[in-house]
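Listed next: structures, encoded as structure tokens.
What follows draws every value from the coordinates through simple rules; no lab data is involved. As the structure is a computational prediction, the values presented were derived from the model and not from experiment. Cβ atoms are built from the backbone, for glycine too; each structure is taken alone.
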Structure P
Amino acid sequence: CIEEQGARLLLCLDRRTGKVLWQRPVLTTPLEKKNKLNSYASSTPATDGRHVWVTFLDAPHPRVVCYTVDGEEVWRATPGEFHSMHGYCSSLIPYKDMIILNADQDAVLPLRAYIVAYEKATGKERWRIDRPNRVRSYTPPAIFQAAGKMQLVVSGAKCVASYDPDTGRPHWIIDGPTEQFCASLVFTDGLFMMTGGFPELHLMGIRPDGTGNITDTHVTWHIKSRKIASYVPSPIA
């Protein structure tokens, strides 16, 4: 981001030399309000080797833009609005022929918090999830094959939830255990592991084979601790 100009840029670098091969001004707009630890370009682009997708906030609207790897714009989409006192940081997640964006946020009705999937090639909306609670969180969804099905799992907005990444339909949900989250889940040894968040820090192991509300049935272990749980860093398994 060139802050003096309000310009949000996408850059392509030669990975061997660091030379800038091309750069594109994705949008130019006034700087949004943010936390001092955040930036105006916190979202990580995604690529499949042929196209690259990037997102910035044109407050109050997120913009999702697709380019070829040569820097030619293919499409752009506006999924809705986004409101957070800490700014924007949602990274795009590629899955099959879709690109997925999590927009957990402080949405006041009739506005909605949402997760949305677009077709990679065209920018056509494939599905949309109406997220519960409408509370800001900052977690990139993670996708795993678990319990015999594909699961898009995300912690945020006072819950931990799993969805079908092909359709957006819910698999299961856990209430809490706290309000806001940053770290993505991992899957190892037959369990999802969650760490987060704010105002309390928790670690949780979750069995992946549930349906509906599994708060009281599928949490294998749960530790509340500021000494071993992390708020921002995601675990590695």
Structure Q
Amino acid sequence: GRIAAANALSDVYAMGGRPVVAVNLLGWPREVLPLELATEVLRGGLAVAAEAGSHVAGGHSVDDPEPKYGMAVTGIADPQRLLRNDAGRAGVPISLTKPLGIGVLNSRHKATGEVFAQAIEAMTTLNRVAADAALRAGITCATDVTGFGLLGHLFKLARASGVTAVVDAAAVPYLDGARAALRDGYVSGGTRRNLDWVRPHLDSTVTEEELLLLADAQTSGGLLVAGEVPGAPVIGELRTPGDAVLVVR
């Protein structure tokens, strides 16, 4: 519940907004899983929404063969201080506010039951502080890194902004165990589709394994920011448009 809520709230933070109200969306196999477990899921979502300063105004639940939980979140933002994914400019550095690797670690968890505390901490951390820091720095361009992976979301940002994004692969941070999970084959179909989607627009000199990590589908990932955010690593820069929308070195 905490992870799902942080993931839902991230869309508001990615635009420089402040969440105001959320509605629970719950699908639950009540003949398979106890309702007490659903209560804990909802309690986790409520706790993260409270941390974000957002009200939870009820919601909707249905009987479902698979457990599903999320939130529909409404936020407000100053139209003059929005973070947009089409406002990137050549010559601006690219910062990343959370390490990658959530996807491969989640895949390993589903297959083996192993628990990765660092990944849980990353997924349950709100992007509020990162968004506030970006706004204070006068930054106007950002997006969050979720299902399309770093490469997918950066491709959309660069394409919308009319620039080329250059990534220094060695500067990208990863969660502990991410490379081992990749090496052991815990790569989702979504991650492979992410890489296939951006490949026609990609110029790369790194290995296929490195590209898979950069395309790793994230849940409640960090912000990808066109600008320097205090405390966040700079992983590349935006340049004047070239032959490729994405360049990885």
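Which one of P, Q has semi-axes √(5λ) of the Cα gyration tensor in Å, as calculated from the coordinates, equal to 30, 23, 14? The value was obtained from structure Q. Of structures P, Q, the largest value of mean count of other Cβ atoms within 10 Å over residues 181-188 belongs to P. Comparing distance in nm of label points 7 Å out along Cα→Cβ at positions 5 and 173 across structures P, Q, the highest value is found for P.
Out of P, Q, which one gives 0.5 for distance in nm of label points 7 Å out along Cα→Cβ at positions 93 and 141 as computed from the coordinates? Derived from P, not from the others.
Could you figure out which one of P, Q the value 20, 13, 8 for semi-axes √(5λ) of the Cα gyration tensor in Å, for residues 149-204 alone was computed from? Corresponding structure: P.
When mean count of other Cβ atoms within 10 Å over residues 53-60 is computed for each of P, Q, which one produces 21.9? For mean count of other Cβ atoms within 10 Å over residues 53-60, the value 21.9 is produced by structure P. Here distance in nm of label points 7 Å out along Cα→Cβ at positions 85 and 229 was derived from just one of the structures P, Q, and that gives 2.1; the source is P.
Each of structures P, Q was scored by mean count of other Cβ atoms within 10 Å over residues 29-36; the highest score is held by P. A value of 0 for helix-only ellipticity at 222 nm (-39500 (n - 2.57) for each DSSP H run of 4 or more, over all residues; to 500), calculated from one of P, Q, originates in structure P.
The greatest value of relative contact order in percent (Cα under 8 Å, 6 or more apart) among structures P, Q is that of Q.
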